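Next up, some structures in structure tokens.
Taken together, the values in this text are just the output of simple stated rules run on the coordinates, not laboratory data. For clarity, every value in this text was computed on a predicted model and none was experimentally measured. Cβ atoms are built from the backbone, for glycine too; each structure is taken alone.
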Structure 1
């Protein structure tokens, strides 16, 4: 795997020739489409195929997989342009194998709202170990706020991924309530009823794990929340399924703030099969322009986390999104626009912006003026930043990665992941590997 940074005057054809690959292959892993315009400073992922196949009339994806003795899943992973579809056309070139053939397996989780576009979801799920529909909330007395999740559960299973139920502090009115969580956590009866409802829902719908996500609890609810996680852990494990608990990105045990104080890393780590540490949102909608997940900040969180939780239980959070800020930033008034990482690059190309790279944050960004003369600053993820973040999994010996979220395509990012690691699948014991102690 190589990453090429575009300089002034370079073209897709010239870059592909320099690396000895077809322009179409280079475009494939970088989500480039005609007329293949590039931005100065844009990073391009270079992957070298070692075996290609040109589709003939009447051939099927399953038949080609059998011919080469590889899983269909591998063809989807190596050919993101298929978008998880079996549809082929004569003359189409498929990458059967790549020079980067990683052996290290990781667990890859991601979240999606029920309204996620089907082609986007199908394109991402070949790279995923699990899919977590967002979200089941809580009602009075331990009831559940329902979710329209049938399609997502079905899609997860179609792509050999575990469907995980997500339980959060979302309430009946669609908002997140720490007060309702506090009421729940103060009642053994309500917690038991909620646990019963969770188990019944998992069994009825075919969920194969639970993701627990109570936020903004405060210090006074930390012990009760850890105990509730322990109760769910026992109930879910009795079904043979894992429990993942989401954690705020802390850098020390007594870190102040309502977001952090309710999450006791040691206790929640002990009461879970895995934890997702939400290592993103330093740059956020209502904050000043900056990297969403600066590498140095992610590192500080992981440095602390591994002192409290076994590394093989930790999933590092990754932001599959970008922000476009209008400058100057005005506290209480400014609001960044949420866009995809791919749209960020397309925007830089369209406005003729030069992409820069912050070496400390290990994150790309660019500045431009819109048609009305307003200045914008965009921070996003690319092949370089994705590679640096995902290499932390190997460095710290982590279980894998958790994406927020699977709502937007990010061909380059998932292709980087595929070049570095093999995603565990349901058929390769993803569930059992997550539950190992």
Structure 2
């Protein structure tokens, strides 16, 4: 494989050397891109080289880099005031955003909103609220799930061992259950007809023999798994999971941190299946790049007393200003563009699959699309090295991509990406795939 610093200019090389001396080595960097500026779905590094960005800062810059309306809203808010903690005081920006999110919340009855700074913080808030509401001590979460890297979040997650290695003991009372990963179903040989055996296994075996259902506060689920491989469940799975939680008095928490805020062509991914969770967590794309997370829950559930949970910076006025404009832009055509460009993206990948047998599976909704690379289509052996090489080669050719799962390349561009830039990016991906296959 080519030297991973190939294509790095002298200015970027200098920044990499400085980074190595002061920045935590726990960060995950796939290739040496050092950003200088961005506009829409194009970015430039510190040496002036242009790239097409199909990562959107890990599904964060939903409206593209430096959308002029978002920038203007942040500048205007910064000129008024930068901070006045919403934990102890009031300001219109936070209240207005709360009203907008409460109106959008995919749940029954009036909703309330709690603001945090990130997806992991939103997960922690959801976990605390679930325990407070139910007074139950246990939780179900999914294998391959990723919910963040704080202690509660890594306790719920099961994406990679490195996330929890060396940090035990984790939060007790979490039991992991199989996610409906149909391409790699562990039950397929014994139950080829499916019939949602993975969910029946949870009810009959996990709840029947291991975890008392009446002890479970909540089930945490990503409607589409993100870091686990951009895995889309079969159409009847989430409705059946919702029915299971209702039978046993458990709350259903939908982690929409990566899949929410228009990423899949709907405001929330759970809406594709008509599922109405008890708690929804959002972050990433909500504020077009500014740090913001939130949970939404019915008002009848979010009744915890003052001091039970709070955040000094959560719902910062700059982030709220950016989020309000982001919601306006989503309403003005970004959801439709995500749907249309997602279909275009999958069409290009499906065309590539005819000539590249390393493409094992193509899946996703809207602009949350994954392509799983394999060494052999019959055995479905993951092609980990090939995936990593393709991502690196794409970078060398001027395209930013990221992996997820074991051997998946994920595509998560800005929701307003134009067709011509998407096509240019996919052409580079095809070239990279051909070069290293």
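Which of the displayed structures (1, 2) returns the greatest value of relative contact order in percent (Cα under 8 Å, 6 or more apart) on calculation? Can you show the working numbers first?
Details: 1: 18; 2: 22.
Answer by largest value of relative contact order in percent (Cα under 8 Å, 6 or more apart): 2.
Quick one: distance in nm of label points 7 Å out along Cα→Cβ at positions 377 and 401 came out at 2.6 when computed from one of 1, 2, so which one is it?
Details: 1: 2.6; 2: 1.8.
Considering all the candidates, the number was obtained from 1.
Please state which of the structures 1, 2 yields 37, 27, 19 when semi-axes √(5λ) of the Cα gyration tensor in Å is computed from it. Let's see the in-between values first.
Working: 1: 37, 27, 19; 2: 33, 29, 20.
Answer for the origin of the read-out: 1.
If mean count of other Cβ atoms within 10 Å over residues 25-32 is computed to be 11.5, which of 1, 2 is the source? Kindly include the intermediate steps, with their values, before the conclusion.
Working: 1: 22.2; 2: 11.5.
Attributed to the structure labelled 2.
Given a computed value of 13.1 for mean count of other Cβ atoms within 10 Å over residues 49-56, which structure among 1, 2 does it belong to?
Numbers: 1: 13.1; 2: 21.8.
The read-out comes from structure 1.
If you work out distance in nm of label points 7 Å out along Cα→Cβ at positions 89 and 393 for 1, 2, which one comes out largest? Display every interim value, and only then the final one.
On the way: 1: 3.3; 2: 5.6.
Evaluating distance in nm of label points 7 Å out along Cα→Cβ at positions 89 and 393 on every structure, the highest lands on 2.
By the measure mean count of other Cβ atoms within 10 Å over residues 273-280, tell me the structure among 1, 2 with the highest figure. Could you put the intermediate results ahead of the total?
On the way: 1: 25.8; 2: 22.4.
Top value of mean count of other Cβ atoms within 10 Å over residues 273-280, among 1, 2, belongs to structure 1.
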